[in-house]
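Trainee: Presented below are the structures under discussion, each in the form of structure tokens.
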Structure P
Amino acid sequence: MKKLYGFLRILLWCFIGVFLGSSLYQYLDYKAHPGLYEMQSAPWYTAIQIRGLFTIVLVVITLAVMAIIRKKMK
């Protein structure tokens, strides 16, 4: 159980890290090429918001599984 709990902690931080990294990349790309994003009908940060919601769902599910495992370890 401890190995699974440790794996889930690593997975949780991976989800958060991927979100932060991809969001930073998109922001820097927007600053470097603002003309490309002006052609789109949606704002440049829409993809970041969608990824943020998806990340929140994954983090909540992972935290719920971690809470269940922590309860069983006691």
Structure Q
Amino acid sequence: MNDLLLTLFELGLFFIFLVINLQLLNTLQFDKLFKKGTQPRRMQLLYFFVVVIFTYLLTRSLMHVIELSINLTN
């Protein structure tokens, strides 16, 4: 399979999972993890970084399985 096609597929999966993870992790209450009086900006940044990191790891693991299955079938 073409490497460019796999890269585009991975990029598409990343953005799809990003939207899904934003909705899923939005249900968590991050404000309970912080002290009272913590700036909302800091909580928003932490939330966004956690979502991006989780999405990246999920996408890379799925792409690794896909790449392994392609290599095994060839």
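Laboratory data are not the source of any read-out in this text; all were calculated from the coordinates shown. Computed from a predicted structure; not experimentally measured.
Trainee: Assign the value 48, calculated as relative contact order in percent (Cα under 8 Å, 6 or more apart), to the correct structure from P, Q.
Mentor: It must be structure Q, since only it matches.
Trainee: Suppose helix-only ellipticity at 222 nm (-39500 (n - 2.57) for each DSSP H run of 4 or more, over all residues; to 500) works out to -27500; of P, Q, which structure was it derived from?
Mentor: Q
Trainee: On mean projected area of the Cα convex hull in nm², which of the structures labelled P, Q is highest?
Mentor: Q
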